[in-house]
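Rule-based calculations on the coordinates, nothing more; no lab input. Predicted, not measured: the structure shown is a model, and the values here were computed from it. Cβ atoms are built from the backbone, for glycine too; each structure is taken alone.
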Structure I
Amino acid sequence: MSTTNLAIAGGPPVRTKPYPEWPTADERERELLLEVLDSRRWWATQGTKVREFEAAWAGFHGAESSIAVTNGSHTLEIALLALGVGEGDEVIVPNWTFFATVAAVLMVNAVPVLVDVDPDTGCIDPGAVRAAIGPRTRAVIPVHIAGSVADMDAITAIAREHDLVVVEDCAHAHGSTWRGTPVGMLGDAGSYSFQSSKLMTGGEGGAIVSRHRDVLDVARSLSDCGRRPGEWFYSHYLLGGNYRMTEWQGAVLLAQLERFPEQQRNRARNAEMLNRELASIPGIHPQGRLAGCTSQGNYCYVVRVEESDFGLDRDTLREALLAEGIPLTMAYPPLTRLDVFSDPDGLSPRVRSKRGMSDFPSLSLPVSERMADTTLWFTTSVLMGTEDDARDVVRAVRKVMEHRMEIPSRG
């Protein structure tokens, strides 16, 4: 008879039943998509669904309006351009984020300046922001990692002091708030993504929100070939592109937004339970959340693994949990490790010649490197079911810790 307990060593897994699938959809998406199909107005310029979604998304944020576009990379680019960021400007970016954050800066011909992150939340470190400000600094992009909100009191105070613009990267933060205010409405513009893994999705898509009417007006024009609402179709007032969302995406996102509040409440309940339970396991540290973060969107559920206390390194624990039926995604590598910045062919000579770009691989940003190497990212599906579903994460982590000596040698 086998005495093996861990699934990675041949034992029975904690969980054999799949977690809820993502994305979720029901008859509401089908109904709205068929409305678009039958209308023959699949183009947002002629249809109604994108405009309806923009109004609903603006209302969700307490904003006057929002701009729906192709994806969450273009939202960052358009927001920077609408705020006048461009050639020669420096933009402060956290080293622990998805590539699109830094790529957007380069795409508008500005210069990214990488800084470290807070060791508890993984969000941009305000002290590092202040230290990185120079005569050419024009903007800062705080990224709300896994929905945990960056210290927006400190970031906005620094921005006011140094006349910087703030573009919030809210790709992970649908439903996150800071002192009751939705993220995206704290800085000068907010960028949202509706890519397939996000908490609301149209497969792709993005939206821009802002407190400033003039910023939204420019963003609207930039996203629609430089046009202005109400003007002749062939009048072009800015050098804009075609970044319009389709009616198909607008229809799906309308349905997604309708069910989002209840999904958000359920995810929050499960995340709060996991925070309590996992924190009691030696070496497991749930992602921190600042007091000002009054709601967290939970794009995924993040913990940091302290090998000396838990008894296993992050990667071994990850493999063991996957075998137990617990879904995980990969943590972001730090930007300084990306091939595009180390491969001589990764950047054009013009980009590589920008101040500091060639130094990226040699930068020492130890906190973001440690976060990349020691965090586990559980997919949001672990939060989408019942509390008992979410508790399987706790059961699996405890099981692996208790039976860690059974794990086959990786040597």
Structure II
Amino acid sequence: MNQILDYSPNKSNKSSSGSDKIVRFFAILLIIFALCLVASGVYKMYARNSDNSAGANQQVAQAVINVEKQESTLKISVTHTKAIERLIYSWNDSTETVVKGTGENTLEKEIPLPAGTNTLHAKVVDVDGNETTYEEEIVAENGTDIINPVISLTVTEQKKLKITVTDETALDFITYRWNADEEVRLEAEGDKKTIETEIDILKGTNDITIIAVDSSNNTTTETKSYTGLTNPEITLTLSADKTKVNVAVKHENGLKGITGNINGQDFNVSGVEEGTTDLNFDLSLEEGVNKIKVIASSVEGTETTVEQEFTYGSDTNTNTVDNNTSNPDDNNGIDKPKVIAEQKADNNRKLYVELSYEKGLKAATLQLNNQNYDINIAENMTYANFELDLKEGENKILLTVVGQDGATQVLEKTFTVQ
């Protein structure tokens, strides 16, 4: 029993000492490994920074562009350490011209020199896609006019197309046409550097082509597509008993609102529901002359105004319908020639016009879609009629009729062909 319980502290200390040596050995190995990792990371960072510094210090080779002004031309010379892919140049804001390289590291191009003060923009692209740009303002007294006219197209708040054409020297003329219609030609006037006009945009989607020619025969052509909006149509019809007027309003894409005035009293047509394309209502007349004004707006934002006078119990109107402007004056109450313009029921491409005045017709002028036409009025004629061909879309007429006594009647109206 005593031998079993024998305690020997010396054996225990010896075993513990061996374990400590093993722990120290592994700890030293871990420290060495960590130091190796740190050293490797520092080296990689150093190598990367060295590469970046070297790349930053290395510049991309640029082309050398020289420009030599001659009597009426300009010579552009390009040299490069690499093959030249192309030369691109333009004057001011005109269209760029591209000159392709031939695989050499030199390129020369002689171009016309424009008169006056102009800015040359040049760009050289090498085979690697690297670009070299050049810009210089050049003044030339003996140069030629090589700059094409500039065409600008904008839609106004009134839904018209505004055409503006400019040229740095002088314009000769411009033409425009819708689709395959006949061309309209406008000559340059004044300083001849600008031609500007506003025209109606045809109903539906249509292409307009504008051609601008300057005094040196430089030509610019532009074609663009526009979708035209239509105005509401208003028709005023006197009833058979001459005591009321029927008002018919329509618009193909929908009406928005209808207001008006009769003999100084305003009215508003309520209940115009969304999607309503046509509406009819009657206005009762009073004894004497009745002045009626109707204003209709569409969901597209377009608007039409019609003003007309009706006499109670009579089918003679003292003024005529005007779909776009206010009434003409009343000529101090004197009689006026009578004008009737209606689309034919069997062919709405034909406009039937009647002119009559018991005191005798003296003269008449007609403008259809901005084109002027002569109307021959024989001496002592009191009645005349003729037909006009209308084109698809909106057709605007402005008809002025003068009587032998000087009384004048003006009809301005828009007719639509669908």
Structure III
Amino acid sequence: MHYKNLTPRDWFPVVIGKEGAYNVSKKTFILGYDAVSSLGTDLESQWRRAVHGESGIGPLTRFPLTADFPVRVAGQVGEVDIRPYPFLQPREMAHWTSPIYQYALLVVYRALKMSGLEITSDIAPRVAVTFSSAVGGMDAVLKADRQMIAERKMPHPFANPNSCINMVGGKVSILTKATGPISSTITACATGVTSMIIGDMMLKLDLADVVIAGAVDCPLVEPILAGFITMNGAYRPKEGQPEDPPEKTSRPFSANRRGFVVSEGAGCVILATDEFTRAHGLDARMEMAGSAMTSDASHFVAPNLVTVQRCIELSIAAAGLQPQDVDAVNAHATSTKIGDKVEADALDNVFGKKTPPTSANKSQLGHAMGASSAIETILAMQGMMQNTLLPTINFEPDPAITIDCVPEGTRSLQQEFVLKNAFGFGGCNSCLILRRIG
């Protein structure tokens, strides 16, 4: 099937309000962004470490490990310096114990600072929030459950609010005073990119002028980590072999890949219409040039090559491009045997075995669930601004995968258009095209 002659209206019809309500001629600009990840708590240090080919993965220390606990490594966020931020002080955050709130509010605040946008009372009704989470504050419910069993103590009144997935968007709205539409865009590991796509739709539907998009996740709790092992998703060393050093455990596209390394983090991206950007004298860093979403309708975790490939093709078509116009790919690439192979095959099929250089950031970050695609989008944009492709570290060639994974270290390359892939459990596929402006 070919999609080169399709327009966004062909593959994404919208019937809402009056005819023509979905304005595909509007451009969606990216004004600012910020992230925290296992590579660091400020964007400058994360970028520096990524360029140097470092890994953020280390020993799992978030909770005491028993001798038989199957997960020993993770991508953990370091301690955040909260002193400059009054909204993160202990008194303010006393009830919001899950780390998702600290990470989310921090990256949103800093992304808005980068954008130069002040959300005043007159524009607040036109500022939407799609900032979301795939896992939410499950740690708060786990803590309450253990407390009830061990101490016969009722849950804290904020236990449920901490665990409520849409509450992170609510807290973002409270922090920023944004009173436009708010939505939780939960699509498992694709949540970050999906939040941007839904934000783009809101802008084109004229429901908002600005969108606070992104995602946060902190899945480093015992049942989630152990659950990924029992479903054969998370990394574990080969039976009878010694454990690998933590920094060597995440190996996307590699012949010796053995599952993903669970990590945590958050990423925020500020979107705005081109009209709003110009009217307020703001500087656009990037354009969200095209996007697409598909559903596998196949298996609950194993990806479907046909629908993954279609999502990639549709995102390129939505940007008005041909495959050869794409300069680089930022892959989903979790380090699973099936997932990486399907993505590589889809890229080969779309690009005719002339796939642009493809970076797999999870080799350095681990897999931060819904937040991963938001963080990776930010790293891709940093790379576009710096004419730099980040490496896929720990790479050992797989004869079944022939794409160029940038294994040698950073590579200098000017990039106007970059494809970002994100695929989630349940067959949720989201892809977007980033365009460098200027």
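What the table below lists for this structure:
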| quantity | calculated |
| --- | --- |
| Structure from which -0.72, -0.81, -0.97, -1.28 was derived, log10 I(q)/I(0) by the Debye sum over Cα atoms at q = 0.08, 0.09, 0.11, 0.14 Å⁻¹, options I, II, III | II |
| Structure responsible for 16.9, with mean count of other Cβ atoms within 10 Å over residues 92-99 calculated and labels I, II, III on offer | III |
| FRET efficiency 1/(1 + (r/R0)^6) of positions 180 and 396 (r between Cβ atoms, R0 = 35 Å, to 0.05) derived as 0.95 - corresponding label from I, II, III | II |
| With helix-only ellipticity at 222 nm (-39500 (n - 2.57) for each DSSP H run of 4 or more, over all residues; to 500) derived as -11500, matching label from I, II, III | I |
| Structure with the greatest value (metric FRET efficiency 1/(1 + (r/R0)^6) of positions 84 and 188 (r between Cβ atoms, R0 = 30 Å, to 0.05), set I, II, III) | I |
